[in-house]
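Each value in this text was obtained by applying a stated rule to the coordinates, not by laboratory testing. Computed from a prediction, not measured in an experiment: that's the story for all the values here. Cβ atoms are built from the backbone, for glycine too; each structure is taken alone.
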Structure 1
Amino acid sequence: MKLSTIATLIDGELIGGDVEVEGISSLLSANATDLTILLEKRFQDQAKQTKALAIISADREVAPAHIILVSHPRKILAKLLSLFDPFVAQKGLHPSAVIDPSVTLGEDVWVDAFVSVGANSVIGSTCQIHAGVRIGRNVTIGSGSILYPNVVLYDNTVMGERGILHAGCVLGADGFGFEPDAEGRFIKVPQLARVVLGDDVEVGANTCIDRGSLQDTVIGDGTKLDNLIQVGHNTSIGKHNVFSAACAIGGSTTIGDHNMWGGQTATAGHLTVGSHVTAMGRSGITKDIPEGITIQGFPAQNYKTEWKEQAILRKWAKQQLKKEIKHE
């Protein structure tokens, strides 16, 4: 691909002449035919040592003579990488796929081997359904969506357009609902509602989203869930949130928009978390969280308070240790 073409598509300024690049790679792994990118100033030394033919950078002080200057490299990264994405949509139905006659299939759908689709389900145009996927009855999948191998969609699940479900994720399993009877035995509470995903939602490998009991479990437009996440029943998650791996969201939790949660963050059930909340990794959310703050710790609180408390505790611990050593 010509650098001039790339520069035009990402609104960059080409310096050093127009050449052809064969691929894109990191600063250290790029070879003499590759394009690379300097995402942050702290990698400046690597940018001066890279073997790449060309580089995308906000700085001219880099090794390659061929440069595409942009103001904010990270902001154009997604668009840039999509230019080199080898993904090619497929079409057709594999003969081993089992599709109920009542299913509605859009145009240019691909259904791979050993896929099963239940009665009255709807699969939108250009969807890519990989091997071993199980789609239940009355399921709706929006156009342009991709379901990777062994995804399971229980009955009545709704998925918006351009969604991505990675291998092994499960949408619509029973919520974890049990009530003790007079003898203390746990009786299963029927889970009658659905899982509903908005548009442009991505769900990581082996993540599970439980259906609601009396109200739908809802994931808003543009929200991204990493691998190995548990979303409890009746939960409502807003738009354009990102959740890192191994988060656990308790049932009946309401979460706003534009949250960013680090790995292994968890909530108790029946809580409300506002919009624009950043939860640092392993935060334990035990109470409602207002919008616009950054939290950390267990129980989670404003990160500045958490850091001060940790500093005081460590200082005290060091003092106690010195006293013990002195007395020995």
Structure 2
Amino acid sequence: MARSFLQDTDFTRDEAEEIFQLAKALKEGRGRANQPKPLEGQTWAMIFHKSSTRTRVSFEVGIHELGGHPMYLDQSKTQMGRGETVADTARVLSRYVHGIVIRTFDHATVEELAREGTVPVVNALTDLLHPCQIYSDLFTLAERWAEPGKPLIDALAGRKLTFVGDCASNMAHSWILGAALFGMPISLTGPEKYRPQPVVDKLLREAGLEPTYTFTTDPKAAAENADVVYTDVWVSMGDEAEKDARLQELAPYQVDGTLMAAARPEAYFMHCLPAHEGEEVAAEVYRSTQSIVYDEAENRLHVQKAILSKLAEA
């Protein structure tokens, strides 16, 4: 079975530092001659069971810039959409392509794809986790906080992140894993029914990591002394039937100027996008100088290129 990236803890801290350093170099050297082409001559399948803008474009451009050929596979146009098993799909695609990027619903699907296939698999989002986004977010912060001559990941240790809203989401779960890996305290806040799912504690134990997170229903207490305030949409794909209830229940957890004032004066606001101004975040925050949402969106490209390069080495 090839090396895959299915969850945030699939790389060690040292490997993550290598990925961040490579992402930095790829970002600085983009467009210049003689850029590395570790995927040259390779074809990577991109299986998308969920619609996407940033994920699809960043991976498609990234694979191309690394010298590979991205092959987009919409579920409605493949046999998976007509009932072919994940195992058969993995075994067949492994004989055609050099790697698979998949964005889907059930996390078990990406695990089975990696287990049954013989090529690297990258989790581009499941309902449980979104590791590529977290690595991009962490890199975005490390860029700002790193001291010259010191490892990028060292800048993350001890920095507090507050996650606001649906804390049972894939973004919240991935942040819990990423924060534990990099030694960041993380305070999550939302209604009690949206607290992190128990499975995240199981994933931490399996990775040999101690939890660094707390959960509270008090958003101002959670945001106190935070270096970063993070939120995500309140109604994710698949939750549309609960839209009215979610908007009402999560309304007290909007990231507005008052909540940001509880964090450190130099705190950043982050969001994985797309954002719904006026719902999970107020325009005064989203459009402020504290917001770095477009930088983190751009860094999806550079960090994912580094992840693909790392997997191509294995």
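When distance in nm of label points 7 Å out along Cα→Cβ at positions 44 and 156 is calculated, the result is 1.9; to which of the structures 1, 2 does this value belong?
2
One of 1, 2 was used to compute helix-only ellipticity at 222 nm (-39500 (n - 2.57) for each DSSP H run of 4 or more, over all residues; to 500), and the result was -4000. Which label is that?
Details: 1: -4000; 2: -12000.
Attributed to the structure labelled 1.
For structures 1, 2, calculate percent of Cα pairs over 24 Å apart and state which one comes out highest.
Evaluating percent of Cα pairs over 24 Å apart on every structure, the highest lands on 1.
Once relative contact order in percent (Cα under 8 Å, 6 or more apart) is calculated for every structure in 1, 2, which label goes with the largest value? Before the final figure, lay out each step's value.
On the way: 1: 6; 2: 20.
Greatest value across 1, 2: structure 2.
To test your reading of the models, identify which of 1, 2 gives 3.1 for distance in nm of label points 7 Å out along Cα→Cβ at positions 76 and 220 when calculated.
It traces back to 1.
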